[in-house]
Each structure stands twice: as structure tokens, then as C-alpha cells.
Structure 1
């Protein structure tokens, strides 16, 4: 069974790679999910001797990319690679830990700003710079190249894709702000992509892209001018009614999922068969909401070698419920790992964590991972030892 930690290169470097990897192995882990391509953040590191608050370079890769793989869109290399390229030198730093390349895909603000013509655009035509649009051939070429580049490293046994498609509207963007209280229906409509590439591929599926774009704008304008702000539970029902009454809305969402699935299939075909390809369906709550991102759990089970599903709920029971739903959607034969956050606000105590593990074990998981090695206080980090021992 896979027993893993999600890890950042900067934490390994700060602690000393041999020291940090030794600690991880002593806790009972057998696998590292190491960030190979990642976004910006403002991260609190409670165990760090210095750099308690850390700001990583946005939209960079943590290995030396080979230019021959890439076309129009070129990756940006993180400065830490000048110190250590863990993907190239993995065997030098540890003995026995398997390596997964944790790879953030279309979520890349610097590339979105450098190539605004390839960004997701809402019904008004506004670009979302933090989200490259997966419908563009140039974006698909970049993601295939990124995965093929990573697969060329002997130590990489699995590539775990995060955000390979369309992102939710609420993103946590720097100073994300507004005086209008949004709801699930409005956020779903604002998340729909009406870039030229998406509309072109959606039209190929027989969907009236321009007609739906006009309808979405009309619905959004009605909301913004109404002063009516329903509770989320009511807004969800409104969205469900729209999915029934507006056939192009459901068809458009399904077509977006088809765009992402076809891209994933092309990535899988380009990779060596001995390199596994996994998916993080979403980091939103609950996992079933990943449809907004173009992730179709049922159909994607045939495209990926496995799922690393983030059970980011509050408390053992909600975590189990989310995990139960994912297992039912992907089927009993699909390799399924669950990612937990053994700290506030998800799990407030070791007993809650162990309760979660006990419940998840009934779903026959193939692995348990913890997010994130550098974020956890020392006492929480120690909890994971007992959790791994239960597997």
C-alpha cells in the first residue's frame, strides 16, 4: 500500500534532503509526492528554523526542462533547481522512497499573463489569467511536453496531475474581492469557459455555444442587478433546475469534460507505459464538485492509472462520506488513494485522524497520503506515524 507525503522542494532543502527524507521514512512513508510544477502561495511553516512565512515563485517547474519537448509555451524554471534538481538526482538523496511527480497543469498565472490569448475566458470575454484554457492546442502541447519531460527521469514512477482542466471561479487569487455575495449557481456560470478554442470544440459536439453564452450573460446580469442573494442550498436547486430546463447548459458542461478527457488520453498515449498517470480530481469540497473543472470521475477512471482524491472535509464522518462517494463513482477496480490533511480545520486531534483512517480502510484504498510535510506542526506530524501503522 502506498504511504505518502506531499512535499515541496524548498522544505527538503531547508531541512537538508537526507535529514528530511530520513524523517519521512521513519514516520512510515514509502512514497514522496514531490511538487514538479507549482503555483504561488503564502505558506506558514511551523517547524522551519527560518522562513516561517514562505512565498514560492509562481508558476515554475522544479526540474531542468528539456527545451526540445516544448513548442509555443515554454516552462519557467524555479531558482531552487540551481541548488538541487531532485528529479534528476533522486537516488543521491534517499534510499527506498518511491517518487511521484505532483504536477500542477493549467493553473499558472505567469504563463497566463505571458500568453493571454490562451487563457480561459468567461461569458463576458474576461480572461482568467490564472487558468490556461485546456481547449487550445498550444496548451495541450505544453502539458504533453511537461509530462513527457518528467517521464524521462528514471526516478519518476508516477505523474500526478492537478488542475488539468478548467478551474472554479473562486480561486484565492491575490486580493480576490467583491461586494456581491456569490452562490453556487453564479459561480458555476462564471466558471464556464467561452474562449474561442472551447467554443469551437463545443460546437463540434452540436452545442449552440453562442446561444448559451448569451443566456449565461443574461442570467448573470439578472443576478448582479437584482439584489437577491439566496442561501447556497436554494441556489443549488436553481442550478439543478437550469440544468434540466436549459439543455445546452448541461451539454456545454459535458463537452468541456470531453475536451479535458481527450487531452488526458493524448497525454497517456504519449507516455511510456511503465510511468503511471494519476489524477487529483479537485482540491475543492466536496470532490463530486470536480465537474466544474471538467473532471468526469466515472469516465476518467478508464484514462488514468489511479486517483489521488483529496478528502478535504471537516471531521472523520464527512471525510468518510466524501471518500465513499468517490469510491462509488470510480468503481471498485480503480486504484484509489486518499489525501488527508491531519491538522486544523479538517482533523483537530490524533483520535479524529485515526478514526478517519479506520473508516477509509473499509473502502479498500490503495494508499493514504498526507498534505503537507512542511505545513504540519511537529505534534501533527507525529500523528501520521500511528496512522501509517494502521495500514
Structure 2
């Protein structure tokens, strides 16, 4: 008998402090790799509000290759990146002098550690955990996909000055004027085996102007979200979304300025948010890191392995775990769990994964994954920042979402 189980995912909108800090960290890492493709960086961005100066505050911490840090213009370049992205997200026009910047806790990276990237060894110890679900869009768990898509939808309406996309015209809501950039979306999904049993709830927090009362916000946004969910269900035969409770701004009006002015954040505050939520603990955020670090690269590789397992038909769900040791090239540990949905034993599935690796179909080291995924290309980091996500990338599918192996079981 199949058991029910429930998972939750929270997706931040682009103006939510933690989310905005994550995007800025990725853009700063992109600049470092643009200067030196083998740059070593581990950047942590903390955005907030300077009450004394009454201006946005950006603190950059962590480590960076000493040659980059000693560049006379680097800090100025990073200031311009942070100010420019803040303005794009919040639709403001602040100058760099309108911000308070601090790089006092940004330290030079030791040469011995920085050399790991060139020698194709892991630049740190750590693990990566990736989840895939067969038959879902992008092979993502339903609650993760839906939470991010709904957050993207609210952002799209905000950026369009309140215009609801034409594709949702059946909602009978044409405009939602008065949204701000801060907010988040949480989705609770219950599974029966690998199948979606129901979406239990959608909780939305949306910062808004006083001219948009919370009652009007709820009355306009809920039918738009329900129309999106209805279209999602129609586009995925056999998927039952149901009629979830949609809870919008449960505490009432949220009309303060929002963002950094009312809530400080930092780029590595919620690694569960950028990865897979309640499916497993990822030890660290991957934002602002060069690809020799296992936090992001190892997790994307684990995700890639999980995608191949479900894409080949070996299982309906897969959780891949990789362990990397500093200074070593290859993962020291690989495990694949299928939540009881496997069509072969765990040993047989792991043996098949090792065969794919040995045959060159899958990378096994961080350096191989870096080449496979284009992680020394600054454009990759900029795409991540634009999407504010590792999996919902614009313009082209992310390489770690693709199935590249032949079907084993149809």
C-alpha cells in the first residue's frame, strides 16, 4: 500500500532580502570569473538599512583570490553591481552614493587553497544532494516548481505595472496595481507514492502600496493564481492539483516599504530555499562561490544524477547524495535513494550510475561537472541571478535538468 507524504517549499520573490542578496552574490561571482576564470571566491552578501545614514546598506564578507582583491577597481565594480541590481529589482534609480558599502570582512584567499581550481581538485570538503521526480516539469518536486512559478507570476505582474498576463485572461482579472517587489510563496504538496495527491495549500505574502488595500489584493490575486493552477492541471494529464486553500497576506496589510528597509537578509541564510526544501538538508548556500566549491557544483551534479535515474525509467523518484573531500578530484561517496519507487535494487541503480560515469556519459568530479555545466562562464551566473533560481532559467534549459542517458526501462 502506498503511503502519503507531504513536502513544503518556500520561494522568495526577487525583492525579498535573502533572495536579493543571493542574486547580488551571483552577479559579483560572475564578475570575478570574468576577470579570472579560475578565481577563487566565496562571497556572502548582507543587505540591510543604514539607519544613521538613512540609506540601503550592503556588507560583503568572505574570501576572494588575493590578485583580484588587490585590484584597485574591484570594490568599485562590486558596488556598481549591487546598486545596479537593486535598482532593477526595486524599479528605483539610486546612485552608488545613495548606498552604504562595506568590504571590511572580505579577506584574501590563501594561495594554496586557490590553486585547487587549477589542479582540478575540490576546493573544499562538502556534500551535494539532488532530487528528481519522474514526469513532472523539469523533473522538480511539484511544490518546488509551483512555488517558484507562482512567485515568478507575481513578479511578472509587478514588473508589468500591474498588468496580468494575457494567458491568464480567464481569471477575469486584468490588472493588480500597487504591488511591491518583496514577498514570498509557499506551497504544500501531498504525494501518494510519486504521484501528486493534492496541493494542500498556497500561502502568499505580497508587499503592496497603501493604495491597494489587502482585501482588494486578495480579491484580485487569488483568481489569477487559481487560473494558473487550473491551467497547470490541464497541461499535465493525470496530475490532480485539487482546490487548495490560498492564503494571501494572512496578517493583513503589508504596506511598509519592505525589502532591506524593514528586514535585513543575507545570501546564505536559507540554503533549503535555493535547493529542495523539506526533501533534505543542503549544508550550505551555493551563491557567490567559484565552481571548485562543492556547495553548488556538487549539488548540481547530484541533481544531474537524480535526473538521469528517473529519466532512464529506473525509478519514479530519486535522491542522489555526493560527498567531496578537499584537495581530492573525485567524489568519495555516492548514494542513490528512490523512496521505494525503484524498478531495480538500490545496489543495481548505483551500479548503473557508476557505469554511466565510467562510460563518460556523466561527470564524477567537480572539475568535470564545471565543464559540463559551463560554470566558469560568467553568463551562467548572470542567468542564475536573473532567474533568482538554479532550475527555472530563462532563454535555455539548465544543463543539470536534461536527461542524457538512454532509457533503461520504459
Structure 3
């Protein structure tokens, strides 16, 4: 008699859900994916049921048909997660989801675990914006407390003279989401900790990842990040404390600014993360497989790097696939999305046994695909 296959419900049907399914099926897991739209990219690999997040009938169906529910993205309402948590296992838990959804709660949590952050003030009115600018000075960034991603819901103030323009841009969202003004951290570079924790409290990070953004969207990631052992040790310690504080189960990302030998918390993502995509081809166990393992209470896989890796994030459209794959040890991941400006449509990974070989392969890619500008920051980091 065949053993019963556990069912994982995923709320959100984007590329992260798609890759979770592809990683989880070999483990014997079944998946049910729910989204506010049925025509999402995960639908190419698994049926997707359209629902409203407050549809109690659909939520009841999830509770009856799945053993655990997890998330493709963090903006599923925390109330939805709370309703489900009364009836089934939810991983990560509603508190972790709610913390990541609100920049104020997130930064307050960082400070509580001893992770410094940029100076910040909450802003709900035009007068409060002026007061916040006076308190923390400029340059600064005005952000929506909720529903911000990939540079959306943000306005950079170079001086107090930009206050009117900032309020014009974000004053209306202030009423719905609230705003927060953050001082700019003059960071040297950004790193992210991709880590996994299970219900027993076992915590495993992948090697630290160094990131480069363009227009607020991740462009490339390098792992293991070239940095001191002290920086890596401190980053992992902060991530462990955060996971323990939130009693976190599953994979998460903690983004950190590096300033000299100090770290500042930027934000967390309560899910598998773009900067961890290199693990699909560059680590013993990918972030996607380990997330499924964690939420199903299976033993966690090793997180060691197999090689030096770089992840290329494709935004707006895909380059020449054949030209990319003509370089040794390159790996292609197409999300099957229609191209449009600002949209993540795929990624690719390149591996090499050492930094010198990685530089050589990046140089080949730069020439064959006209990517010199894109790879320049990573080549500089490897020097």
C-alpha cells in the first residue's frame, strides 16, 4: 500500500510557489496553490485555485485538504494566516508574517534583538513628515509601512525641500498603510542571510550572499560573499536571534547593510527569497527544498556551498538563452511570464570552482550578452 503523501498549501502563486512545487514533488509532497488570480506562473506546474483572502469557504477547504500552509509572498493578510492557524499548522507563523508586513514592527523587532537599524520616525500626516525630517534630517527615504516591494512605495528625499513632492507621491497611501521615514545608511554593500529553521529549533544558514540592486530591484547576487569572518559570524547570529524571537519555521531572508565592520538591519522576508536563488545550483540543498523539508518536519538538508556562484536576476525580459548557456556551468530558470518593465521574468546561475574561474566566466557572459554594466559591481566585489 502506498504511503499517504502530505499536502502543502501555498498562498500565492508566483515564481516562488512554482519553484517550491518543483523542489517538493521529489520529496513526495503534494501541493495545492491558492491566489487571487488563477492565471499565475505557478499554474504551469500545479493547478491554482483563485480565491479572496477573506473567503472563509476557500479557507475551510485549505484546512480540510492540507497538512500545512505556507506562503509565496508576505502580503497575504495576517488575519488570513491567523484564521488558518486555529485549524492547522501555518509555517511561518502569523506573528512572523505580520512582523514582516509592517516596517515599523520589523524595525522594532530588529532593535529588540540587538540589531541596529537606520534612524526612523512614523509619519501619518503632512505635519508629521516635517517633524520627522527635522528629527532625523536628510537624505532620507519615505516608505509605506505596508505593501512595499522592489522599490515600490518609496520616495527618496535629498533635502527638506523634497517634502512636498514626497507627500504628493505617498500621501494617499499614508491613510491606508501608514508611512515611515528612514535615514539613509551610507553602507559599503548589502548582504543577505538566507537561513532555515525547523520546529525543533534547528537553525542552518547558507553562506552569506552579497547583493547588488538597480532601481530598487535585485540585479545580481554573489555567494559566498567576500567579507570578513567577523561580519559573517555577526550576520548569522542576528539571523538566529530573529528566528528564535519569532519562533520561525521555514526559510527566511534577513537583508543587512554593511558599514565598515558594523551591520544594520534593512528588512526581512518571511519566505524563500530572490537572493537565495543561487542555492538551486550552488548549494548542497536549495532554499526551496529546505523550506519544504522544514514545514513538513523532515530532516533539514546541508546548506554548504558547492562552488562560488552568481545569480543573474532577469527583469523586464530575458536575454539570449543559448548565448548564456554556452558558458560552462551555467543554469537557466524561466518563470514563463510575459515580459514587461520592472517584472521579474527569470534568473540564471553561474558556478565556478574559485573566484578566478568565476571572474573568467562572468567576463565571457559580459561579452556574449552585452552585460558588462550588469556584471561590473560583482567583478569589483571579487577583486
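Looking at structures 1, 2, 3, which one was distance in nm of label points 7 Å out along Cα→Cβ at positions 48 and 312 calculated from, given that it came out as 1.9?
Working: 1: 1.9; 2: 4.9; 3: 2.6.
Here the read-out was taken from 1.
Looking at structures 1, 2, 3, which one was relative contact order in percent (Cα under 8 Å, 6 or more apart) calculated from, given that it came out as 25?
Values: 1: 18; 2: 25; 3: 13.
Label of the source structure: 2.
Comparing FRET efficiency 1/(1 + (r/R0)^6) of positions 40 and 152 (r between Cβ atoms, R0 = 30 Å, to 0.05) across structures 1, 2, 3, the highest value is found for 3. Taking Kirkwood radius over Cα pairs in Å, for residues 144-191 alone as the criterion, the top structure among 1, 2, 3 is 1, with the largest value.
Read the figures in this text as sums done on the coordinates, not as results from a lab. Here the structure is a predicted model, which is why all the values come from computation and not from measurement. Cβ atoms are built from the backbone, for glycine too; each structure is taken alone.
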